[in-house]
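So, here come the structures, one by one.
Please treat every number below as a calculation from the coordinates, not as lab data. Because the structure is predicted, anything quoted here is derived from the model rather than measured. Cβ atoms are built from the backbone, for glycine too; each structure is taken alone.
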Structure 1
Amino acid sequence: MTAQAPDAGVTFINTFTLSATPEEFEKAFSRTAEFMARQPGFVEHTLMRHSTDGSRYVNIARWDDAQSLRRAVAQPEFQPHAAALRALSTSEPHLYLPRTTVRATN
């Protein structure tokens, strides 16, 4: 089954390549995720580690809308979180709008 998802918010996908240990990065990311989870418009996030390359991660975060995400990262309180992640990794962020959703049928 394929379904259009016009009102499903936005998805923010950020790929990280670590310059520190995974433990350091995950600890810093956890603090950032806690901050983001308190922001209006935040829906959920998933941090994924590459199955064979432990220095590569992907964060997939869903927001109600792009404006909510922009307001969250514009807050002065977010800047130390961003700086901590930059000190431990390089990243490539992208913002996506959902088009279709496919789910397994029973």
Structure 2
Amino acid sequence: MILTTTNSIEGFRIIEYKGIVTGVSVNVRKASFSFKMEKYYESVEVTMNEAQEQAFQKLSDNAAKLNANAVVGIRLDLETNSNSGMTMVSVTGTAVHVVSEK
């Protein structure tokens, strides 16, 4: 599955638009009783990366259900709530079927 933020893929031609697809992931950071900021930032980074990976996997899965082999025009939205430790990642794009121009 090709995933890109651009509206086209160099070397490929879009032959069919399948529809808009999304992938959403919500992760809650595990509570930590350490007051070291380095550890806190590490925890935030890990949580955000996990949420992003999950959201992109869901996006790919949803595109595959439409028999797409690529998603173009991907937009990423990230929200965090420091009080609850929640991180939400939402990715949206257009599922398409592409063929090589070769």
Structure 3
Amino acid sequence: MTKKAKENSDLLYESILTLRDLDECKRFFEDLCTVAELRAMEQRFEVALLLNDGMIYNDILERTGASSATISRVNRALNYGADGYKQVLPRAKELRQRTEEEA
């Protein structure tokens, strides 16, 4: 990666950190990504949650419609990736639990 590309990459991630709330975040990503890209990211995140909960591939495939390749890729990231999922998944579970309790 060139120095300029790294600067642009860092600027993107730093800019994401400036988003103030869920609405700003949704609007930014709707502008940045195609509908297909957003759906793919949402699906991978759901797969990560389910794998982390111990669900098996076939059940995940049936529940999410994700391909076995996608499930495998997410599983590799969970086990051998940069630990991004491992940092976020506990927070996501906490958010989900709070939302369910409020409903």
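Worth pointing out:
- If you line up 1, 2, 3 by Cα Rg over 2.2 N^0.38 Å, the top spot, with the largest value, goes to 2.
- Comparing mean count of other Cβ atoms within 10 Å over residues 21-28 across structures 1, 2, 3, the highest figure is found for 2.
- Looking at mean count of other Cβ atoms within 10 Å over residues 53-60 for structures 1, 2, 3, the greatest value goes to 2.
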